[in-house]
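These are the structures in question, set out in turn.
Nothing in this text is a laboratory measurement; each read-out follows from the coordinates by a stated rule. Everything quoted here is computed from the prediction, not taken from an experiment. Cβ atoms are built from the backbone, for glycine too; each structure is taken alone.
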Structure 1
Amino acid sequence: MTNRNIDDIGRSNSITMLTRTGFSFGDFSFNLIWQGTALFLMYYYTDVVGIAPAVAGTIYLIAMIWDAITDPIIAALADRTRTKWGRYRPWLLFGALPFAVSYPLAFSSFEALPVSPVIWALFTHILLRTTYTIVGTPFNSLQARLTDDAQERSVIAGFRMVGAALGSIAVIILTPVLVSKFGDAREAEAYFMAACLSAGFAFIGIMFCFFTMREPKEPTVKENLPSLWDDIKSIGPIFIKNPPLIRVFGVIVIGSICLSMFSKNILYYFKYDVGRPELIMWALFLPVLLFMLMVPIWVWVAGRKSKKTALTIGMTIALFGYLAFFFNPSHSTEMIMATILLISLGTSSLPVMFWSMLPDTVEYGEAISGIRAEAKTFGFGTFAQKSAIGINALILGFLLSSIGFEANEALSESTLLAMKAVMALVPALGTVLIIGILYGYDLDQKRHAELKTIIRNRKEAGA
């Protein structure tokens, strides 16, 4: 039996404020560590530990290959989990502590250990990404499980992006402040302490998320689940038969590879080109603050027009921002910050729309195949992000080496110009590619409602 609030498996279309807040705290926790890793870990490897940029990029590549093995396994296991707490919440409960511990280890350099810094960095990097998968894939899968209403998913995505922004702000303020306080002589210690504090807050946030979430009840009939191996093998066909998922996957891969070039180079740009490393915190903080203000606007645009339209508008604005940044001849702080904020204005649409569009592809896959694969679908999203960040770091490492970058040394004008091109023109190309990918995306609210009707009729006929 169905009604307008609860569907036939107990999935609610009306989400309470406590649930939205709890989900927001979850993304706050994950972004403390995700942004800390994305913004500071590459710099920590090259300028603090002294690892060559190409070698540091290779560490990311090896970890990405490891993700290709672990991500589908965790996704399949999460979809098969059945407990009194639900399918995905137990993973938060038991994975939060290992996840929190692994983050400071990635920013540690225990000189007493009988291993090289490169081996230790590789081991801790893989450990961090593995624990991230263990809690991240089930957490992301909760969004599709909480509601099947497309607009409510945009609202939830908005809440989680506010949480993500607050997590970004926390780590952006905390890390540079500690680095400045400890000084250059104790830079490694400062990064480790910042990671410890971030990990502690992340653990508390994930626990709060666990206790405030409620998953819909499972069917009372006994399920005939396939073997784990058959479940893993089904992931490929699920992806291939879902064109909207392929496009969303392409959007986040291109976005993470290309657009992340800008944020990863911020530290290098202000240290070596502008010569004012004290501005790094503001260059990272102000865009996140603007992002928080833009989240409800992008949710509104998506509701009035479509998610595709909102993201297309955002990428167009970002494109102009990247070009303005590259062709800006001035080192004026005001001009630099203005172009950075213009870029942030546009790119703020990407995470909001991605996490709003991805759960809609779950219903597309279910309507086409009859199989609901939440964790596997969100596993694609998680793997896309992590693998793209790995590719990004690999490319950036080799590009920095090829243009003559030397850590903690004065750089030539040609090297600085090449660094600026990597920082701005590569993301500009990425925005063009994303707009092209979105051109054929047709999973709007009307189409999504039709898919839900197909699913509901099939279930009623089966009942």
Structure 2
Amino acid sequence: MSRDHDEFLLVGALLLTCDEEDSYYSDGAVLVSGSRIADLGSSSELLEKYPDITRIDLSGKLLMPGLINTHIHCRMSVLRGLAEDLSLEEWLQKTYVFRKSYLDDETQKMGVKLSLAESIKAGVTTVADMSFHQFLYYPIVEQSQMRAVLYDATMDVYYDSPRGKEIKQFIQRSAPERITLGAALHAPYSTTPELLDWFKQEIVDGSDVPYSIHLAEIKSEIEESWEKYGMSSTAWLAENGLLSSRMQAVHGVWLEDDDIRLLADHNVSISHNPESNMKLGAGVAPVVKFLEHDLLVGLGTDGAASNNDLDLFGEADTAGKLQKVYYKDPEILDAKKLIQILTREGAESLGLGEKTGSVEQGKQADLITIDLNQLHLTPLYNIHSQLAYSVRGHDVVDVWIAGREVMQDRQLKTLDESSLLEEISRENYRINRQRKQEKELLKSE
């Protein structure tokens, strides 16, 4: 049954707001009007105030803000499981060759759809996607109704190509409230001084859009920077005027104390992607140090080609336990902090804190429900602990973004899941057949 209404009342839920006071209601309700949260409180209070509003009963469910995935490569989902057990350098080379050999624009669009569908089904309502040629994928993001920050990326090999013009046109286009347009440098090791100058002039100084860069992801990046410039890659970016509050640094595994202070001095935010870093053997980011320096930190899954899933609840579980092992301290990065990073602080790290990340009056109605009546979520003593260490993406039941229900009872409403699976299966069959034919041809020569 359709539950599409311009105004409706969600009632009977365990409501976790994730606001600064971490308010919650054991029998909570939220009034949604248009795209916004118009009111919230106890069910009895709101039912009395709004007796004639359409009601949706959420008894037995948790209601909370949608999750914020601060770093993803949506198109890379079609490479899931391809380049396994490799270093980052080898992984980049293998995925690059494969994309050039087998993936056209239409196939990569399927990857974007797949990532968005998987993300919604895992309770994610905002993604920050770094991809080349974002203009190709923008219509799919719009169709999905996902809230998104779209970073249009460039790197050294594109310096003399139309990439610069495409990026400038992209960030200047009009977009709905849900979609923020930005730009990205791939990484210091794939950026020349000439490209850095262009980015500084056109993006940092010539616009007001957010921008992102993979930073200090691998040790060799730092070693190369010291060899070329006599300083760390973070210091090189600072010296060239790249650091600002509009900048998002992704990974930060090999940041030294001086680098962290530089980022903090310029209010740069960090996207922490522990599972991708672990799988590629990159190392462990010193997240506790980031937080001690008051850096805004969000969680990201990275792309499904290096993770290999987009389950942000699972990412939080990994992030918390990894820091405890790394620092040999079970008390750090506790469950409550992990949920704050998944929601409100993740939104703040993307500059979206005024819009989303918590259930508060006036904010966008980006909401999810979780079915608590399950074996692996029983019994319930501490809701933050349950969310951080027990809940997984498949426990999410309903999702609203900007007041529109995009998933109801695990059924997607803006993307056709069955058709998407069929399309990708056909394309996967085509690619595997082509690869087999090429192998047989090589053997016969």
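A few points about this structure:
- Identity of the structure behind -11500 (criterion: helix-only ellipticity at 222 nm (-39500 (n - 2.57) for each DSSP H run of 4 or more, over all residues; to 500), calculated), options 1, 2: 2
- Structure responsible for 20, with relative contact order in percent (Cα under 8 Å, 6 or more apart) calculated and labels 1, 2 on offer: 2
- Which of 1, 2 yields 11.8 [mean count of other Cβ atoms within 10 Å over residues 408-415, calculated]: 1
- Which of 1, 2 leads on distance in nm of label points 7 Å out along Cα→Cβ at positions 16 and 432, largest value: 1
- Each of 1, 2 could give FRET efficiency 1/(1 + (r/R0)^6) of positions 56 and 352 (r between Cβ atoms, R0 = 25 Å, to 0.05), but the derived value 0.25 comes from 1.
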